[in-house]
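Asks: Some structures are shown below for you to check.
Laboratory data are not the source of any read-out in this text; all were calculated from the coordinates shown. Predicted, not measured: the structure shown is a model, and the values here were computed from it. Cβ atoms are built from the backbone, for glycine too; each structure is taken alone.
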Structure I
Amino acid sequence: MKSRTLILQLIVIALLMAPLFGQNRRNAPIAITNVTVIPMDRERSIPNATVIVSEGKIAEIRTEREIPEGATVIDGTGKFLIPGLADMHAHLFSDYEFPDELAEDELRLMLASGVTTVRLMIGTPEHLVLRENVDRGRVFGPKIFAASPQIAGRSFGDIYNGYVATNPEQAREAVRNAKADGYDFVKLTFFISKPVYDAVVDEAKKLGIPVIGHVDRQVGLDAALDAGQQVEHLDGYFEAMLPEGSELPGSTSGVFVWRPDAWQSLDVLDEGKIAQLAKKTAEKSPYSVPTLTFLKKAFGSGQTDEEIVARPDYGFLPDKIRDEMSGPRNQFWKSPPSEDRRAKYVDYRNKLVKAIHDAGGKVMAGSDAPEWFLLYGYTLHRELESLREAGLSNYAVLESATRNPAEFLGEIDVAGTIEPGKRADLVLLDANPLNEISNTRKIAGVMVRGRWVGKESIETMISGIRPRFRAAFEKRPQLISDHPSLNGSAYRGTLDPDGNSLYFFRKMDPRAEDYRIFRTDRKNGKWTPAVQVDLGGDHSDLYPSISRDGKRMVFASYRKAPGDTSDKPNSHIWMAEKTGAGWGEPTLVENVNRLGWYHSWVEFGPDGSIHFRRTSPDWSQTETLVARPDGDSFRPPAPFEPVKKWQGWRQDVDVEGGTPGPTEDLVFLNVRSRDPASGRLATDIWVTRRDNGEWTEPEPLGPTINLGGIDLFQFFSKDGSTMYFVRDFERIYSFPMADVMRTIE
């Protein structure tokens, strides 16, 4: 389980942040016009309807075409509107080996397939942070329900995330911990004894937290259903289908699918027991997540190499994940059970699903992705098709991913159907899923809590996620320190010549232009807690930059500039000389400032020039300038050519500014864009190079650096070996320059 200390820090940081993505004219209503609505309240369609969405909720469903004034109109002609889909069994790569910062991409990839609700099935503290941030609008993703870390009778695998319970008291403690930590369910997996199981169920009932998961052989399906446990994967059903008096120890549920002797049971299972088991399921614990696709592809019909490579999922997977997924696949299929037994495995599972549904049970769709080359989002649609193959009607299949999950999750009053007052989680389709369930793949757009994401925006979002996934295990920038004094509020910095003192500025008051410059020193390979730098008096100082020889520091400051007659404070450029261990009295830099304007992004270039931005008092004009050295002074500033050249060169991005790299022939630009799906503003770092006197077209640094958030304020060690930058105005990262440049090679 990952560090709780880190998670607590992330929670504090998240609570201090304002929502990062825009609101898509949040206060303006949205009208989806002339659309066929499949509301899922009962089996029906509403043709030629107009659905009005306001403030993140469904406001009205009209059959006339009157549109509210000022509404954004989405033409639904020839299209079909269904509730957002729920994946009731999913995991995240970032639970284990993936970098945590890719978790948001994982959630957005689900959204791209119309998944607006997800149940994460082996909980981590990160899930609780993600759940909070999604609910508060800080992360653009499906609504999250988080199961607890697994409760098992022993740890297993290289990475075990869960509680080990070998006796009833350990079981009760695990349930109490899960409840106290805020998980939505208690998740059971393997090697659970009957006394441990009984203790889990009893404690969970006392605390009011549902029990979900696998059914161990030692427990048995009858006991699990009697306890009201929600069963995953149809665990325990094959064991319950063994003939009376069978000498076989069990069947293929859970980990026993790997045992060749367990497959012998497929020859003797009593199909006549299916109806009885289905009836008891519907009466005792009606909600079932069979995960047909995953288990069919993994152990039943299998999947060829050609099939795997041809799927869109494969293009997201890093080589390391591909290799890891190949291991168990190759192990099982090296000497698989007979084709006849594998066919029975698939057939009996399908018959169980159909029987449970026909008996009044509630089947729920779950992908169990990412597993065996199957990725979330895409695999939920495959699961819907597998449920159809099992004999459910197209409408019943849609229920498995809409209404049924909402009922189970206690959300039916706010989600799961298209009705006024419910959360505006919707999927617009180009074809009717009631005619052919595979039409759920034909997505024209997704609405998440009232935010519309059209097809082009979905494709753009996917194209940005794919390279970040592929680069998940490449060398990545490192956080310089997790000490609170260097996190939570961190802006552009600078290093002294030997690279062992780092100066940066922090925002002291989130509601005011109040900044201070801090210093941290590297000792024994670690950065010390940051302390405020004394620059004379109590002033708002920001954007420090130290000259290459370490003798001067320039910075912006709100201290009163001589000759400035403005009514309000303005930030001008000042300079201080090094005096012993500190800095002398700052003086206003002559020939550089324009009194009354706002000066920022101050940076010494390699040749001693001062680079900066200047903004007019009414904020209508912004210039990126450079003042070249002239003896002990500076020439009047002129436009910084690389920024001037590339501002406005593309409509989809905006070059905010730029700073020289370790040499004058390398300039790093800060390029702002808006994610078309979430509306979130992003700032990435790009690079342009001087080649034969001309600045080359900018290229973005690679996906290990640019994560689709706010990455900017780059600065460099004086020897040119390391780039530093700030992420989300919170944390300072470092990355060797050789690796920086390798990301664009």
Structure II
Amino acid sequence: MRAIVVQREVAGQTFTLETGFLAPQADAAVVARCGDSMVLVTVVRSKEVKAGIDFFPLVVDFEERMYAAGRIPGHRFLRREGRPSDQAILTARLIDRSIRPLFPKGALNDVQVIVTALSFDYENSLDILGLLGASAALTISDIPFDGPVAGVRIGLLDDEFVVNPPFKKLEASKLDLVVASTKDAVVMIEAGAHQIPEKQMMDAIMKAYEVAQPLIEMQEELREMVGKDKVPFTTLLPDEELTTAIRERYGSAIKDAVLQPSKEERERKVKELREQVIAELTETVPEDKLVLLPLSFDEALHRIVREMILNEGIRPDGRGYSDIRPITCAVGISPRAHGSGLFQRGETQVLTIATLGATSEEMLVETILEEEVTKRFMHQYNFPPYSTGEVRPLRGPSRREIGHGALAERALEPVIPDEDTFPYTIRLVSEVLSSNGSTSMASVCGSTLALMDAGVPIIAPVAGISIGLVMENGRYALLTDIQGMEDAHGDMDFKIAGTRQGITAIQLDLKIKGLPFEVMERAFERAKEAREFILDKMAEVIDKPRPELPPHAPRIISIKIPTEKIGEVIGPRGKHIKHIQQETDAIIDIQPDGTVFITCPSLEQAEKAAEMIRLYAADPEVGKVYKGRVTRIMPFGALVEILPGKEGLLHISQISHERITSVSDVLKVGDEIEVKVLGVEPDGKITLSRKELLPPPTRLTVRSPSAGGTRPRLGGTHSRPPQRREPGSGGSHPSGR
């Protein structure tokens, strides 16, 4: 088979699209490549429609294959890929959100897009290639698709925008922005940023849009070469006549139901009215249109909500376009948690719990992008069924939960203190207790409250808001703080989080086929105003991190030891570390550079562990006095441990000024004595003295029986009878006189 290839140079990089060689039984298959990074993207549409569905069943999967990076995955007992990593799920969601608005309304056939990583060079990002390949495959297939679309990543290094920066440089970048664009407009944005001003963010988005155009042209060229004729979807659309009839007969009742102040009452009234309309019109509607009756009611509701917003300036709960629902904040909800923050906006309520842990409790992450990395800051998001008054089985986290958790994590990460300033592992868990729109942004606000309640010295408080949009025939209305009904019937969910200084995270999802730049710019302005209002409300409860950690939080201190002493501190088979942990209840983490992090329930225990580590790392100093413990008795002396793990020899001659016949007469194992270091040999052997620390011998006077006089003699426990010295024998008297 002959492969068809097209290429484009974009910002100094060569992008290649190839089709016709791999995966011939898929509806379309494209290999997208840049450098040595390469993905295979396949698209397949189901021939039949599943019974009973009334939505578009699009599925995007990103398949990480460790062979792409030359690695063997998994545990040694199961050397194959398991469930998708969070990074794989986030990549799949990014592609899904970029292409979903470009499919026909009412499509019912399943469409599956599978992106398989074939090669990764640690330079060129796979998400950008995956989106390019997915759009290209849909563009050349027979599946109706209003593309092509292309994604571009923009970084900010040394205050300069960098197009598709190398993967390794992203850590140093102040901006990680991915923009998906069609020929006419932007359709998706995802960004993490270090407090970037709105104007600079707009400049980056516009640059990404411009850079994407050659990639769109490349796909159009491929379509001209091998594109298939489009085959329409099986669709389910509302009947226009039925929709008009429902609006004329029930429009006033629908409007009354929509204007109910509470979500529960609104949904109840809409549900009752829907059932009433279907029951009353069933007998008058032709049989072939009965299946369209529920859909037509939903369309009538959809149009009435939008017209109320656009024509009358009325939102479902009666707010103005820029009004924010009532806000409630609280901290210290959980007495044993290290930090907790409750944030409620209208009927959306989120409780975030902060937990502080040792550095060794960091999360280990393995993805195709990086072999093994650790995360010291984590945010996780839970969306239980009771938050919407529903019943469903509890399983693992859904893709949506992983995506929302990652968005809030991205928003908060720029304000988390570095490890040198705050050497803790930080875990945040946001529990959605009640949901009526924008729970991810409420999680950002609740997390900020929890961090400050826990005493984490964040750089600045972060808040988030979602801006909605209703746009028709050139007219539009931007809605601040959208709730569930506005999200369902609106055209946009533009989540923007940041501090007073600038933006830290963005996620833009659209239902229309692009967002004009002037509307985007106004949305940024509206979000900034709302963000500052919310930060003021949060500051009324807590405006800065608490000066002290909570009593139940662990205490961490760090010390530095010479790298060559790491082995001595650890000890044989971890003997020394285990001893310290048993004595102090400490968690000890030693870094390769000699930094030691000590985590204990109390500061006193941590300081005790630090002193023990210093002793293990210390070298004995000649001439210094140590308090040691006798560990062994031998005929010629004793071994004394003067520092943890370091013993010296106390020779029998250095025990006392007097002659000793047996060491055990003076010392026993376990005795604590003071000794002085006399010397340290090159091989590490230590010689000690106890004698040098004892008082000098005392002089005693003994009366001579023959001379009737006295003479001095040395004190001590051992004595001998006086000996008469012969005259003229020479020498001196023992006394030295």
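Asks: If distance in nm of label points 7 Å out along Cα→Cβ at positions 294 and 566 computes to 6.3, which of I, II did it come from?
Replies: Values: I: 5.8; II: 6.3.
Clearly, the read-out refers to II.
Asks: Looking at mean count of other Cβ atoms within 10 Å over residues 470-477, point out which structure of I, II has the largest value.
Replies: Working: I: 17.1; II: 14.2.
With respect to mean count of other Cβ atoms within 10 Å over residues 470-477, the highest-scoring structure among I, II is I.
Asks: Taking 6.6 as the value of distance in nm of label points 7 Å out along Cα→Cβ at positions 422 and 534 derived from one of the structures shown (I, II), identify that structure.
Replies: Values: I: 6.6; II: 1.9.
Label of the source structure: I.
Asks: A further question follows. For mean count of other Cβ atoms within 10 Å over residues 62-69, find whichever of I, II sits highest and give me its label. Display every interim value, and only then the final one.
Replies: Numbers: I: 11.6; II: 19.8.
Result for mean count of other Cβ atoms within 10 Å over residues 62-69 over I, II: largest is II.
Asks: To which of I, II does the computed value -9000 (helix-only ellipticity at 222 nm (-39500 (n - 2.57) for each DSSP H run of 4 or more, over all residues; to 500)) belong?
Replies: Label of the originating structure: II.
Asks: Starting from the value 0.40: which structure in I, II was FRET efficiency 1/(1 + (r/R0)^6) of positions 598 and 694 (r between Cβ atoms, R0 = 35 Å, to 0.05) calculated from?
Replies: Numbers: I: 0.65; II: 0.40.
Label of the source structure: II.
Asks: For Kirkwood radius over Cα pairs in Å, for residues 270-653 alone, which of the structures I, II scores highest? Before the final figure, lay out each step's value.
Replies: Details: I: 27.0; II: 25.0.
Structure I gives the largest value of Kirkwood radius over Cα pairs in Å, for residues 270-653 alone among I, II.
Asks: Given 36.0 as the derived value for mean projected area of the Cα convex hull in nm², which of the supplied structures I, II does it correspond to? Could you put the intermediate results ahead of the total?
Replies: Values: I: 36.0; II: 47.2.
The read-out was computed on structure I.
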